[in-house]
Structure 1
Amino acid sequence: MGELTGRDFLKEVDFTPEEWMHLVDLAGELKAARREGREERRLVGKNLALIFEKGSTRTRAAFEIAAQHQGAFTTYLDSSGSHIGSKESPADTARVLERMYDGIEFRGSRQDVIEALAENASVPVWNGLTDDWHPTQSLCDAFTMLESAGRPASEISFAYLGDCRFNMGNSLLTMGAMMGMDVRLISPELFAPSPELVESAREIAETTGARITVSDDLEAVRGADFVHTDVWVSMGEPKGVWAERCRILAPYRVTPRVMRMAGGDAKFMHCLPAFHDLETSTARLVHDLTGMRELEVSHDVFESEASIVFDQAENRLHTIKAVMVATLS
C-alpha cells in the first residue's frame, strides 16, 4: 500500500497491473471489514475536496460515505460553488486547494483539467469521471466481476455493447487488458474505440495474456460471462444528435436475445443511470424524439435475475474507499 501513497488516480494506464490488482484486493478487504464490523478508520482528520462540474449520484455518494466511514471530512463544490474554469484556472485552483485539503476529486468533461489539477497539486487527485476516462467505475467493475464470478481474472470474459468511443469504452478496454481478461467491445464501426487505444490495449495484452476483440458483429458476445452497456445520450449534448445515434445503436441494445447469446449464466452490468423505461424526464424526451421506450437495455434484462447492477453500484463505495485509503494512508 505504501507504494501508492501520494499517487494520483487519473486513468488506468498510470498503474501497473499489479498495482491495479492491489486496489481490487484492498476493496475486497475493506468491504469485508465493513460488513464484519471491524473496519479501521485510516483517514481520521483528513479533509477532501470534491469538485463536481458534472452531477452525480453514485460517485458523490461513494466518495462522501467512504470518507465518513474512514473518519475524513468532505467539501462538495459543484459548478456554481467553485470558480474552476470560469474565474480561476485549474492550476490556480489546485494550488489553493492543496493548502487546505489532503485530497482532491474532480468529475467533469475535460481530461486536461484533471491533469492540470494533478500537475499543480501536491496532494492526490482522483478522477470521478471525464469524457475520456472513468477509472473509479472500471475499478468497481473489475471488483464486481471477480466477486461475482469467483474465478481469476484470466478466466473471465466480458462484452461491452453500444457507444465504445468515450470514457466507459476506453476504461473497460484498458482495464480488461491490464487484468488479462477476455475483452470484447461491440459497436457499429462509427462508434468503435480509437485505433490508438485499441493498439495500446493490445500492447498491454502481450504482457498480461488478455484477449482483445473489437467488432461490429453481435456474434462476438457469445460465451461472455458479463455483458456491459452504458447510456447512448447525455444531457450535455445537443438533442439534434440523439435520434440518429439511437437509430444506429438500436441493434446493439442488450435484450433477452443478447443475454441468451452470451449464455445462461451471463450477468448484466451497467454503470447507471440506465434508460430502460419511461420513468425519467430524459427517457421521455428521447421517446418523444425517437419513439423508443427502451434505449441501451431492455426493461426485462434490467430487472432480470441476471442483472447485478445494484451490487455494482454498491461496489463504487468499496472501490473508491480503496483508492482513498491506498493513496492517503
Structure 2
Amino acid sequence: MQPVTFGVLGVSGFFKKRIAIPTAKSPLVEWKGIASRSLERSQEVADAYQIANAYGSYEELLADEFIEAVYIPLPNHVHAEWIKKAADAGKHVLCEKPIALSADEAQECISYAEAKGVKVMEAFMYRFHPQWQHVLELIRMREIGNVQLVQTFFGYNNTDPDNIRNQSDKGGGALYDIGCYAVSASRFLLQAEPHRVLSLVTEHSDFKTDVLSSGTLDFGGPRAQFTVGTQIFPHQRVEVHGSSGIISIEIPFNTPADVAAKVTVTTSIGTRVVELGPVDQYIVEFEAFARAIREDTPVPTPASDAVNNMRVIDALFESSHTSGWVVVS
C-alpha cells in the first residue's frame, strides 16, 4: 500500500513532540509539507523533522497537488474554518479535538467537507490504543456485571496567560481542551448517548476560561461523572464501576508509547493487572486514517461522533449557566 502524503497546518509543539517523529516510522504516512504564517518557522521545523516542503502560508500548502491529506492541530476556534478550506482543496482532514466550538459548527463544517467528497475525522487518538479496546471488550463480556458508573479525572496545571488553552477567544478552557475526552470516553465505553447533563464550572477571573469543571451525564441507567481542571496537580484516571467489579485505566489518555499500558480489573475472584502494549496510539490513529483513504472505506471514528460529542459539551456549558439539568439535543 502506498503511503498517504500528509501536510500539517501550523508548527505546534504538540505536532513536534507527539506526531512528527513517531509517524515518520510508519510505511503508511509520508509527511510532504508543513505550513506556518512564517516561512522561516516552517522551514526550520521541516529541516528538523525531515519534512519535504515548507510553506509560508496555509493556503500554499493546500494548493500543493501532491498532498492528499492534512492534519490540523491549530487553535480550536479556527478548526472549522480550515476544515472547509482543506475540503475546497480536495484534501482529507484529520483534525484535533474539539473539531469545532459547538455542535452546529461541527455539523456545518463536516457536511461541507463531505459534500466536497473528502474524509473528515476528529483526532481522538486514545480510542486506538488497545487498552481501550480491551476495556470495551470486558464490558461487553459483562466482566464487571452491569456498568453503573464511568468516572473520569483529567487535569494539568497551566497558568500561562499567553497559552491558547487559557484564552477564551481561541476556544481555551478545561471543557473544550480535556473535558471533551471525559465526554468521549464515557460515550465510547457505554456505546450510548447521554439523555441529559448537569455541570458545575469555575471560571478564571482574568482568563475567562473554565479552570475547574465537573459534570454528570445521565445515560438513562448508567451514568458518567467527571472533573477536569487546568490549574490542578496533573493526573488522569478512568474507572468503570459495575455491579460485580471495577475496571481502572491507569493512564487513559496520554498513554506513554514506550511502556505497556496498565488496566486493573477487580472482581469477586480477585484483582489482576492487564498490560497492553507498548503501542504508540498516534501511529495507530494515523495509519487507520490512511487506510481509510487508500481503501476508500469509512473513517474508523465517524464524523457524526464529533458532532454528538459537541452536543454534550454544548449542554454542559448551558447547564453551567442555568444551574440545572439540560437535555442533550
Structure 3
Amino acid sequence: MRRRDCAWLLAGLPFVARAAEPPRIRIGILKFGTVAWELAVIARHGLDRAEGIRIETFEFAGNEATRVALQAGTVDLIVADWLFVSRQRTEGQPLVFAAFSTAIAALLVPPRSTATALGDLRGRRIGVSGGPLDKAWLLLLAEGRRQGIDLAAEAEPVYGAPPLLVERMRRGELDAALLFWNFAAALEAEGHRELLPIEAVERSLGATAPVAMIGHVFGEPWAGANRPAIDGFLRASAAAKRILAESDAEWQALQPLLRASSEAMALRLRDRFRAGIPRRAVAAEEADAARLYAVLAELGGPRLVGHAAALAPGTFWQPAA
C-alpha cells in the first residue's frame, strides 16, 4: 500500500471512532429523587450499555430548575407531569411524556386519629405539600365536592414544604397531611395510616386504574432525531423497574440513596415504588389522563393549565412497536 493511502486511512480513523460512540442522553435529576434510584440500577446492571446509549446526569435543587434546564436545552430529559407537558405543547413547545410512576401522594392521619373518611376532616388542619395548585390536593378537593364536602372552606389547609409538614405531624400540630409519597413513607413507618388512597380518588373521578401522572419528559423534535436512543433509554428504564419489582437484594444496594431512617421506612419506600410502576398501555394511560385533566383544569384554572380546556394532542409519547 502506498504511503499516501495509509495516511488517508489513518486520518479517517478519528472520525470512525467518533461515529462509533454511543448516543448520549443528558438527564436532569434531583440528587435523592426516585429517578436517581432507577438510574443507579441501570448503571449497576449495564442496561444503558446493553441498549447502546450513554447516560449523563445533571443534578438540580428542585423540580422547577429541571424544567428550566430542559427548556434551555441544558438537558435532554427530566421527570415531570403531563400537566406541564400539555401546557407547554399548547404554548408552542412540543414536549412529550412517557409514563414513569403512578405514585404521587398519600393522605395520612396520626395513629390515634378517629378519622375514617374524608368527611371526618371537616374543621381539621390538613397539611398540603406543593401548595394550593398541587395536583393531588386538587383531586382531593374534587373528590370532596363529589361527596358534598368543600375541604378548602370546611377544613383548614396548611401549605408547606414536605419535611416541615412531616415534623408538624409528628408534633401533633396537624390532623392530617397530604404528602408526596416518599415523604409519607417516613410517617407510615412510624404508625401513621393512610386515610384515602389517591388511586381510589382517581377511580372515583373517572379513571379506570391508577394513573401515571409522573413521567419522563423530553422534546419531541429531539426524540424524533434520536429515536434509537430514546427508545433504548425507555427500554432500559422498564428493565430497571422489573429488577426493582422483583429483587429485594437490589433495594439493599440502593440503601445509600434511599436515606431511610429505619428499616421500616426503607420497606415502605420499596413497596410504594413498586405499587407505582406503570403497567398499562399508552392509550389507556392517555385516556385516563384526559379524564383527570378535565377535573384538574376546572379547579386549577389558567394558573395551572393555561388556556387549554383539554389535554393537548400528542402529549403522550408513542413508543416503538
Computing FRET efficiency 1/(1 + (r/R0)^6) of positions 64 and 152 (r between Cβ atoms, R0 = 30 Å, to 0.05) for each of 1, 2, 3, the value 0.80 comes from structure 3
Once distance in nm of label points 7 Å out along Cα→Cβ at positions 96 and 224 is calculated for all of 1, 2, 3, which comes out largest? 1
Value -9000, calculated as helix-only ellipticity at 222 nm (-39500 (n - 2.57) for each DSSP H run of 4 or more, over all residues; to 500), assigned to which of 1, 2, 3: 2
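Where a number appears in this text, it was derived from the coordinates with a stated rule and is not lab data. Because the structure is a prediction, the values reported are computed rather than measured. Cβ atoms are built from the backbone, for glycine too; each structure is taken alone.
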